[in-house]
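Presented below are the structures under discussion, each in the form of structure tokens.
Each value in this text was obtained by applying a stated rule to the coordinates, not by laboratory testing. Quick caveat, the model's predicted, so the values are computed rather than measured. Cβ atoms are built from the backbone, for glycine too; each structure is taken alone.
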Structure I
Amino acid sequence: MAKKQSIPKRLFKYRAFNNLTLDIIIADNLYYADPSTFNDPLDTRPSLNTDLPATDLERAVRQLVEQRVSAEMKAAARTIRYKGPKTRDHIGRLSRLQADQVISEISYNADDPSYEMDDPHQFLLGRYLEKELLLQYEKGIVSLAERANCPLMWSHYGDQHHGVCIGYAVPSDVQNDLHRVKYGGKRLVDASKVLAMLDGDKDARRQVDEAVLLRKAASWRYEQEWRLIGQRGLRDSPLELEEVIFGMRCKEAVKYAIITALDDRRRPVRFYEMHEIHGTFNLKKIPLDDGEMRAFFPRRSRDIHEAFQSVAASHVEGRSP
């Protein structure tokens, strides 16, 4: 994917308040999610346009199967500490054998008379190529937004303003891993681009990557999404945490917990509250004054009860017999 030239000064992550959010803020982690868990089942699920003859589709399928099987077996070999030329040769043979079996199975199934189409062999190769292509994309994604004041984002991802919005700066060494989502268009990726990618064409790689990872339906345009791509799971954040914005319904105790947890952070974080703009449906962030909050929290509820008991006891002691 080509390097982006106009990355925003700051990007935002809307979150409900939960254990993962605390981990993200306090431990400075980010969670790279499996795209299959996204709320839109069409996201990162392109369809293949079989614009190649069966012979070329077969070559592409063979390459993808060999790459996948080889990667799986190499990972297993590292786990059991097998290495050396014999191991590599064995992995190569088994990868080719697996590809041969897949191609043979496709050819066999193409003879099924129930397929009512001109070229069932080409059709089946295309469907298998589509499946193998998606198996190659095992990266995780961190979804980020350009704006912190989007009402829909607060409703959908900020727990209806009970949550937070975390602001990040983007260091220069991270910019190549950050990509803008494109909205609208078709979900198709050409088989010819996939084959060119496998043959080392960098421009084809960029186009296939964009089709698989960076395209969404036009209805999602309001998100103004950028995607940070990396290894799946909870990882150290490569971004620079700069601010936390609390939703309009965020509880005071939640604000206090986050603010005090970051008191001794080497690089300070700024805190804001989201407010409405009077008479409109628009939102704005304003700096949070935590003085009154710190005076009130941490609170012990029995202090008031005991204070009244003390006053009552003093009153009784002061009465004449």
Structure II
Amino acid sequence: MTPQEPPAMDADQTVPVIDLAAPPAQVRDQLARACADWGFFHLVGHGLNPALLAAVMAEARGLFAAPAADKRALSRSRDNPWGYYDRELTKNRRDKKEIFDIGPDVAGLAPSDDAFSGATPFPAWREAFEPTARAYAAACESLCFTLLREISLGLGAPAEALAPAFEGVHTSFLRLNHYPTRDPMGDEATEPPGLGIHHHTDAGAITVLLTDGVPGLQVRKDGVWRPVDPVPGGLIVNLGDMVQVWSNDAYQAPLHQVLAMEDGERFSLAYFFNPAYAAVIAPLQSPARYRDLPWGEFRRRRADGDFADYGAEVQIGDYRA
């Protein structure tokens, strides 16, 4: 799919902006329309501390500025998905980016069969990195539970109808993205990367994105790639595949991509709000368009497609009823 310049757009052709501090009825109405029409929205009035946002972005910049050997010493693997990686695949094609994934704090947790447990290899040379990242992830978690309640109400269900899927240790994680102007693999690459991130939908429930203000994100709507340019002071939120299943297709997990950076680098932090490993996802309405979807199975198969080319990447369409 080739990136293209979108046509000139009027107000109803741009990603909506929602003020979470507005009256609750207004927020709920705007959120429901944004979820049905776009699956994307800008969120202002979110209440996250601007000092925390600045600090976590500074830590991301500092990490990616480190020498390649130091970053690769923190590399993830198929068995432990947390840490650094510069060979990410989307739709089995290599992206022009490098990432650092931060998993849950597993200190004190009993061993489990959860394929997404394991300790994150934090950089010892940045003492503030782990506490800052953990504080930001906790703030995003609280925000996502608020959004989850509003999404549930917008679908005509009780506010807490979706919360049981996140009970226990949910599999949410924080990803730091760096889109450099040069291929991070350099001469090691066997194939050149294409886009910053190739077109995809997010596997989980809700994604909260903090950017450095540099454009590059696009969403596919009405057959056209449309820009999702940052709003000052705002976060970018999009729905994932699990909300599409819960909504029985009333809400769509939007197809999106990131352009490759050529003239200047770009940084972003994505918090992926994902169910507990043992959760089983099913539509809230009937007749159900999807059969029961075991999140752990789905997440494992999607991660295999991201880490290496282990076959066709799983999609929710594989679970159609």
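Things to note:
- At a computed 28 (relative contact order in percent (Cα under 8 Å, 6 or more apart)), which of I, II: I
- Source structure (of I, II) for helix-only ellipticity at 222 nm (-39500 (n - 2.57) for each DSSP H run of 4 or more, over all residues; to 500), computed value -13500: I
- Distance in nm of label points 7 Å out along Cα→Cβ at positions 86 and 102 - structure with the largest value, from I, II: I
- Which entry (I, II) yields the derived value 0.70 for FRET efficiency 1/(1 + (r/R0)^6) of positions 30 and 174 (r between Cβ atoms, R0 = 30 Å, to 0.05): II
- Value 6.2, calculated as distance in nm of label points 7 Å out along Cα→Cβ at positions 198 and 294, assigned to which of I, II: I
- Entry that produces 5, 19, 23, 19, 14, 10, 5, 2, 2, 1, 0, 0 once P(r) over Cα pairs in 10 Å bins from 0, in percent is calculated, selected from I, II: I
- When mean count of other Cβ atoms within 10 Å over residues 22-29 is computed across structures I, II, the figure 12.8 traces back to II.
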